[in-house]
1. Work out which structure the value 20 belongs to, where relative contact order in percent (Cα under 8 Å, 6 or more apart) was derived from one of P, Q.
2. Computing mean count of other Cβ atoms within 10 Å over residues 13-20 gives 22.0 for which of P, Q?
3. Quick check for you: by distance in nm of label points 7 Å out along Cα→Cβ at positions 133 and 149, which of P, Q is greatest?
4. When Rg and Dmax of the Cα atoms in Å is computed for each of P, Q, which one produces 23.8, 87?
5. Hey, distance in nm of label points 7 Å out along Cα→Cβ at positions 69 and 141 derived from one of P, Q reads 2.5; which structure?
6. A value of 13.6 was derived for mean count of other Cβ atoms within 10 Å over residues 61-68; which structure in P, Q was it taken from?
7. Just checking, which of P, Q has the largest value of mean count of other Cβ atoms within 10 Å over residues 109-116?
8. Work out distance in nm of label points 7 Å out along Cα→Cβ at positions 53 and 125 for each of structures P, Q, then name the structure with the largest result.
Structure P
């Protein structure tokens, strides 16, 4: 427990730095949210009144301190575009991004673990070459191209899966229960295939390293079956670097969700960030990125705990 708390304490400055940079950059980008809200026909007096109401006429350091005071009190501000509490909007959209990320990660693990193990067991032979070409192809196709291709193939041409959204009820409330499985498949495949390609190569490399160890030769000399040698001896030891990569790639999935959610009109945090940036919604952008940053910190802490669980020697 003390190690986890220490890891959290070390990660908090990273979250502070990310949010601070986002705060500064979005305020320095050309464009005025007041002009976007009131339009070009608004009078200077109306613009000045709204700018004063939103406290955008105060110095930037004062706005920064005021923002962090609100964060420490659990108040992330109010969205300029939607006129709703930012915290409430994040809690509504967060389950969608989390469901999409976990589904993509589960798909990647289901594909990469058996593929990587099979590739390592048949090193240099045709299964290894075939899986190597397949994983290289998966790495070469970005989600920006794969997503529309899947929509054309499985939604428009075949009509098997819906094109976009998360439910066939447009007025459904934002919640996990509103997500329907057919709507989740294409976005999860778009994000999961590239990660599966990365993990397949990682599993193969890690398994090859373990299969060349002395304890594997001893296990085989004892007469254990090949499946027992692979699953009971080699795989548990090979999981340590794999778990580390999975934890790091989880953050990449959160970043990739911005593109995927936009392509499939998925109502998650990523799509909300894009909308907030285009409308210069300062509070909403900062709140969404703060939520993503905190998620990444928690995932890294959980990855450290899982690594120590997989390798008892790291607990000492």
Structure Q
């Protein structure tokens, strides 16, 4: 057994690891709590243990591994592998993650942004297979993103490219978590969807949500809205549709700018299915030039929760082969 690649998805709650052959076969997986509250040393020890577990599971040796990739949250320098200050990892400040993991494991280790590796995972083994150019949006509490152009991740000179959630869709709009106003994330995320619901209720709209949250509008969740749709609540359907329209507006700009073959959507929100995808597709098509609109397919992710861990391995292989 030789020419294996390891991917590690570093989250605030769990570390996920996969070992993949060069011909794209997933040979083993591991998942365990991150132990984030114990600080960087404990987290890196956890990741090393997870890697050793997948090696033991498959019977592979360290010498069989070409490289390992780590998808990490927050700001970082992807070239040096230094992670600056991820919000969900207490005590992390300028951690040289790539160098530290290379020392611990004995083979080359690379670090990339978690949304970028999720995008690459879908390009490499998921819904983006066969496309040379694609975009990915991660739809959850916020809106993350990744872009592949002719097979290469678009990282930007400072590594901050593809912050799709911070495309501006409304002049003087809602304040986003980033501090700016009018960002796509403020409208197209779960957080934005809940804000749309609260604003509608405050404007006098009738809905089952007021009873479910017992009058506490701050208690409304995305699941409550989805449950309301299942119960036939027209207001909840409207909220989901509005969220899809906002996402369609943002995606239309991506299609006009980048002319991608596929726009892949992942994250918890895509469980809404056509209630979300239909207004996204309709709005994006209406606002996009005809030729790129006909080209771009807006599709759900194919790897589910494994986009990041598989993409981490794919990025590591690409960087190992190219020497970047």
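1. Q
2. Source structure for this number: Q.
3. Top value of distance in nm of label points 7 Å out along Cα→Cβ at positions 133 and 149, among P, Q, belongs to structure P.
4. P
5. Here the read-out was taken from Q.
6. Clearly, the read-out refers to P.
7. Greatest value across P, Q: structure Q.
8. Largest calculated value belongs to P.
Just so you know, all these numbers are worked out from the coordinates, no wet-lab data involved. Predicted model, so just to flag it, every value in this text is computed and none were measured. Cβ atoms are built from the backbone, for glycine too; each structure is taken alone.
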